[in-house]
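Some structures to go through are shown next.
Derivation of every value follows stated rules applied to the coordinates shown; laboratory data play no part. Just so it is clear, the structure is predicted and the values come from calculations on it, not from any experiment.
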Structure 1
Amino acid sequence: MKVLVDIGNSSIKKMYFLNNELKNKKTLNYSKSNLTNIYKFLEKDIKNNKTIYSCSVVPEVDKFLKKKHKNIYFLDKKLIKMLISKKVNLKQLGSDRIANFLGCLNEFPKSKNFLIIDFGTATTIDIIKNSVYEGGIILPGLLTSYNNLIDSASLINNFKFDKTKLIYGKNTSEALLSGSYNGYSILIEGYIKKLNSLFNKKFKIAITGGYGNIFINKFKNSYFDNNLTFKGLKYYLNNFL
């Protein structure tokens with residue numbers, strides 16, 4: 001049994017990979033100022049000397065875990081470079097975005113054209129044309145944007161982000177809710193329309209990330225999978241190692 005780990009900027013997730021199946025997803029929200037919580041999260045796996053395969057966007061966490069466990073391996077971008085456009089700077093491409101791309105190949109082997117929208121700490125849109133990674137877009141994440149706004153505006157209190165049918169609000173909370181949900185939806189829809197036109201494709205939309213479930217059925221030709229990154233790691237293990 002192998003342990004698959006997805007290390008993000010604000011959370012770390014793990015799943016177990018056995019007999020070609022993914023099982024028992026667990027999540028830890030963490031702070032970079034207290035990495036010992038990450039060790040505790042993986043302590044049982046490390047003490048049992050389980051092999052860990054990870055994609056990560058946090059170098060300091062990678063360095064920390066390498067000191068704690070010799071049997072940990074990180075997604076090697078060089079092994080999949082034939083699937084990345086030569087115009088893309090592979091060194092600057094996040095491993096999580098590569099894993100999401102591989103996850104789409106795993107889930108839809110006959111489909112070749114995707115936009116992958118990941119609603120995480122940052123919101124990313126990645127473009128897959130003819131099964132090749134072409135590039136992407138990075139936007140401030142939903143929670144990141146509105147936490148910054150709340151911190152900067154003394155008259156705005158914390159509010160809970162969720163779906164809404166309101167196009168405009170009659171109080172601050174309603175106005176924020178409309179701006180966050182509908183505003184982001186319109187922004188993403190604009191990018192989808194622009195990219196479909198630019199590439200002359202009708203892209204399939206793969207949605208993932210912590211807030212992805214809120215946008216289920218919001219975009220045409222879309223599919224939601226909150227385990228897409230792990231399915232990408234599974235594809236990586238099955239096809240590149």
Structure 2
Amino acid sequence: MVRGYRTISREAASLLAGLPPWDLEAVVLARLHEWRAEALCRGETPLPRQVVAQRTVFRHDLMATWRERLSQPRAGHATIAAIRPLFEEWLERRHGILTFRLTQVLTGHGVFGRFLHRIGREETPGCSHCEDGPEDTVEHTVEVCPAWAEHRRVLVAAIGGGDLSRPALVEAMVRSETEWDAVTTFCEAVMLAKEVAEREKERAAAFLPGRRGRRPGRRGLRRGPRPP
């Protein structure tokens with residue numbers, strides 16, 4: 001299950017959740033039905049273990065088709081580019097839950113200036129936590145913004161190395177449950193702080209004299225952003 005903004009592309013959401021697209025699942029069912037029908041026409045009744053084995057073959061084909069399709073996604077490029085090199089590891093892992101705030105970091109759909117500006121929630125894409133206001137992206141938040149230096153230090157100590165790009169985060173997450181939890185802890189702390197700051201910013205703007213801003217609590221980041 002994935003908790004995130006409805007703006008996340010279907011391709012990225014299905015990969016995050018580890019659920020193949022429905023049309024590919026339908027192909028597996030159709031092929032299995034055809035295989036059984038052909039066996040019955042020959043006077044053969046497939047045994048349960050034979051059905052399971054054939055389904056496994058068809059699902060293997062499904063996974064190959066899905067991975068190939070993801071090589072040219074229509075949307076969600078950054079998310080898919082981070083996960084696709086570890087396609088099997090991501091799907092076969094036995095640990096890790098995708099929280100709403102972790103999903104924000106993996107997709108870029110969340111409390112980031114670039115995203116909020118794109119959907120009309122902010123006038124500029126700049127980072128409100130930096131003096132010079134550079135564009136607030138996932139990369140800026142996770143790797144650069146000085147506001148989160150201490151959280152970043154703890155994360156680097158937990159997963160090793162200095163690469164905090166999305167592909168590197170995914171690699172650490174699938175490597176072990178401990179590292180998955182470290183990435184999640186970072187995302188929860190940082191994104192919560194960004195949510196609180198955004199709410200305060202909206203509340204202050206709403207009551208500026210002469211400004212017709214949104215009244216706090218009506219839309220947007222009420223009690224923190226939640227999946228629509």
Structure 3
Amino acid sequence: MEIIAHRGIHKNKSEENTIGAFNRAVLLKCEMLELDCRLTQDRELVVSHDPYFTLSDNTRVYIQQNTLKDLQNKVGAVIPLEFVLGIFTGAIKINVELKDKGCALVLCKLLEKFSAERNWSLKFMKKNLVVSSFVLEELVEFKSSYPYVGAGLLRDWGTQGKFETKTAIYESLKKYGFEAVHLSVARATKRTVKYFKNLGFKVRVYMVNDLKTFKKYKERGVDGVFTDKVEEFLKA
């Protein structure tokens with residue numbers, strides 16, 4: 001079972017989605033690293049879970065309302081996804097979550113650039129990348145250009161404001177060729193996990209942060225868990 005470092009390995013929220021957190025995941029030989037990306041005003045992908053950065057005076061600097069250069073001037077340590085992929089791809093498998101509409105197209109162009117400039121082969125990308133999103137259209141957009149790269153459809157009880165049955169999720173997985181479903185702990189019941197596994201899909205679960213739950217999903221045969229407790233689970 002994959003132990004997936006959720007936003008890297010960090011001790012507090014301020015360390016999430018940072019180069020240090022990602023590097024610790026590599027050093028501990030974690031199976032996979034998960035990170036989030038968002039789109040700037042000038043259509044650059046930056047690493048961030050939230051749609052904004054918070055300054056020391058609690059002012060919010062919104063990513064989509066600023067260019068990459070403006071964000072770096074105002075916030076400081078804003079990390080372009082291109083920089084992260086350039087450093088860590090190949091050292092650890094990376095799950096890139098697309099947070100905003102429009103991310104997929106920009107990511108595809110970035111991978112084209114890496115293919116041309118760094119000789120990234122289709123085999124290399126298939127081995128080292130997974131792309132996920134709650135936004136179905138984004139995952140479809142990405143998969144249409146890179147069908148050989150693994151894709152995980154993120155789902156909770158009320159994704160994008162509406163409930164989806166297991167059958168509806170299955171239809172999306174089948175129709176668009178997604179290999180995996182990434183389910184919340186609330187959604188990943190024993191019956192649901194078995195349902196998707198029996199249909200041949202990978203099941204990864206978020207967020208798993210206690211040992212009892214970790215062992216439960218290991219027994220259920222899930223393919224991976226997203227966690228903030230990587231070091232603890234690696235020893236289990």
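Numbers at a glance
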| item | result |
| --- | --- |
| If Cα extents along the principal axes in Å is computed and equals 57, 44, 31, the structure in 1, 2, 3 | 1 |
| Test item: semi-axes √(5λ) of the Cα gyration tensor in Å, for residues 87-182 alone calculated as 26, 16, 9, pick one of 1, 2, 3 | 2 |
